[in-house]
1. Can you spot which of 1, 2 the value 155 was calculated from, given it is volume of the Cα convex hull per residue in Å³, for residues 48-191 alone?
2. When you work out distance in nm of label points 7 Å out along Cα→Cβ at positions 72 and 336 for each of the structures 1, 2, which one comes out largest?
3. Work out the source of 38, 29, 20 here, i.e. which of 1, 2 gives that when semi-axes √(5λ) of the Cα gyration tensor in Å is computed.
4. For the read-out helix-only ellipticity at 222 nm (-39500 (n - 2.57) for each DSSP H run of 4 or more, over all residues; to 500), a value of -9500 was computed from one structure; give its label from 1, 2.
5. Comparing mean count of other Cβ atoms within 10 Å over residues 104-111 across 1, 2, which structure shows the greatest value?
6. Percent of Cα pairs over 27 Å apart, for residues 136-359 alone was computed and gave 36; which structure, 1, 2, did it come from?
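Values in this text are rule-based calculations from the coordinates and carry no lab data. Every value quoted in this text rests on a predicted model; they were computed, and no experiment measured them. Cβ atoms are built from the backbone, for glycine too; each structure is taken alone.
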Structure 1
Amino acid sequence: MRIEDLHSLFTECSSVCTDTRKLKKGDMFFALKGDNFNGNNYAENALKSGAKFAVIDEAEFNTSNKTILVDNVLNTLQELASYHRVHLNIPIIALTGSNGKTTTKELINAVLSEKYNTTATVGNLNNHIGVPLTLLSMTPKTEIGIVEMGANHQKEIEFLCKIAKPDYGYITNFGKAHLEGFGSVEGVIKGKSEMYEFLISHNKHIFVNTNDAIQVEKTKNAKRYTYGNKIGKVDVLIAFKEAQPFVKCLYNNQNIQSQLIGDYNFNNIAAAITIGNYFKVKDSDIKNGIENYLPSNNRSQIIDKASNKIVLDAYNANPTSMQAALLNFEKQPGNKIAILGDMFELGDDAIIEHQNIVDLALTLNISQVILVGENFYKSKIHSEKAIQIESFKAFKNDYNFSLIKNNTILIKGSRGMALERLLDLI
């Protein structure tokens, strides 16, 4: 079947679905395959549950006039998404980076939705499946699309850009993330910069933080729209005021008070302000969008629990974000406890990067540092204020959580550690 014909059938459907557990009546079901499952096995059930069509790639399951047999379901999903993106003919903003992607995406969406009908990546569906699903969730009512792109190896951003064909791009930063796949920070920079290369080669626009010398250099031959704190040298002037604990900034003579903790969130906020400015969102609406955005999903949340104040930043972690979180946490008042979980996907650098975080944490004005996970357990400590625990299970079973009272507590670790489970224990 030609992709044009498949798209015509897609427009008859309510949405697309790759998981029968989340299927809605009228969906187009895509029978994706994984290491431990074959979506073709669920095609018939999807149709019985209300799917309008089921896209499959194994002939033995082609038993209905509602099944659509293709060579490869994943490739077809990606091709359909790209075709749909061109069909809609709307501005697409893409963003990537080592830290802050999802928060920045949410802030951009909060600002732009003050004026436009926007569709943005849900959660962090930012890979070779998530990006197509985001594009296919856009409707004729969508005026601007916002697409988050994640990557853990070279050429992944390049591939996602070919699918989404963005008109605008933003990279939050370059940091020590996914070193196992990228090999080094230099590899991270090269991989993330594939977005710049796509946008420059297609004569598209890039939003640039002028306080980041690498980004300035990488985009010197691009169509740029810039932000920073250098009067006369940027398109949008934004000044950081404080983060005690919430980030406050100054933009066009108005103070903007966010609900985000940590000065590391300033650039995320500034990017959203800049993009709102570019798309001519009124200053008052930009302020409203930023100030009404409330973080969720274990990202930069402040939670009062019993006698403790918890800084929950447990969605993910890498050496760059862990360092930023610790440095910000040190500025918080009161007796402080940092509970740090292992950082994943660091490859051969895992031991040294965990040791670097331990060494930093033990120099800071933090009363106690609790290190959880196999990598932190291997670190060398030379301070009585550090506790090493090999696993979350051991932490849960052996630690006396009743001892934690009247503290400010940072909880941060990689997604696989799922340290938000501590909320039920503290």
Structure 2
Amino acid sequence: MRIDIVSPGTYTYGSLVLGGVLRDRGHDVKISRNLHSQGEVVLLSLFSTLQLLDLRIRDFVAAKENVYVGGPVGLCPEMVLGELNPRAVVSGEGEEIVARLVENGPEELAGVAYSHEGEIIKSPPQPVGSLDHALPLIPDDLAQQNVRGANVYIETHRGCLGSCTFCQVPRFFGRSIRSRSIENIVAEVREMKRRGVQRIAISGGTGSLFGYRDQINREAFVEMIHSLSQILGKKNLSVPDMRVDLVDETVLEAVRDYTIGWVFFGLESGSERMLKAMRKGVTVEENRRAVEMARELGVKVGGSFIVGYPGESREDFQETMSFAEETMLDDVFVSIAEPIPGTPLSRQILDMPKEELALYQKHQGEYKALRLSEGEARCFELMLQGESSKPIPRALSQGLYNAYLDESRGQGRDIRRVIDLLDKYRDALP
């Protein structure tokens, strides 16, 4: 059977894995980042709620008969079915059901939802038995992709121990950690390099959770990234995303010795009150100590922050600004609080009057003339602060100023669109 896998804009890792499963099943599988297909069946991989509002994606699905949608958007299948009307939606892990789905249809499959005579039929998802899988389907142009500096992010494990209100990972994959074997990962990376892929990043939410069994398995983590570094070279391997409470000297030394030497901590806020509201499970002091430890060991540190979180006061935000100035991070990422489907934050935002959310309040401070919302203004301010507080700050050119301004406005616009969409399906949200 000719099956087309479409991953609009960016090849998701899941789309590559499912392609490998179907290829080894004997199907003729093609994978593309472009919205075109000649296959009898189309698998559409969507990672963002905003993609459900993309008119090009809507038109693409409307023109096809057998389109199956998967990815993180599947946590609310009612929303996907309502907006795109595909044949079915996969709401969980798809490796063990994808072949039966495309060969026999969605009926009686775990983790699949579809419409039948005006009623939505759905069944709960089941986690896969083993994360070890056949070699992924590697597109010829994967080496041309650039996602935060890497050609591709690969998965070494699933699950997260955290309870962060804004994160979808534990809701999608659970809180038990399941890891691939090092042999399976190494074979995959060797094949990717053979196919021209140069830069690989390890995803999974927190890289050091690889091999976790009751405690951090430092030996497994070090062995894994050492093995990959020998294949790729340390300048082509990154393990960016880490929780500050799941790193120590051994983990950070391995990051320094076997990768590009960066970590990106989810710091989120410099306010103790907001970290508790986010259920981050760490303190401001723990954030500070992790940054200091990484720097002492020669590891560069990037930090991500969330602004405009429900209940964040101007004082809370100023504490975050002060934290960014004090820690002098090598890079800073700022996001306005986004209600991702299936997270406690999405329900919290929908249950609040809009006028109480910073995203809908007019900014009356220093940047009033820019006509930003309070949430957008905080995003913009913290981006500027992060830039000026770097160990080697860049001159704030007009181009950089405008780029940060456009980014802040764009985030605000997009998140308001997401909120309106989620509000439409609020009764169906998990």
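1. Working: 1: 133; 2: 155.
Only one of 1, 2 returns 155 for volume of the Cα convex hull per residue in Å³, for residues 48-191 alone, namely 2.
2. Ranking 1, 2 on distance in nm of label points 7 Å out along Cα→Cβ at positions 72 and 336, first place is 1.
3. Computed on structure 1.
4. Values: 1: -9500; 2: -11500.
This figure was derived from 1.
5. Sorting by mean count of other Cβ atoms within 10 Å over residues 104-111 in descending order puts 1 first.
6. Details: 1: 41; 2: 36.
The read-out was computed on structure 2.
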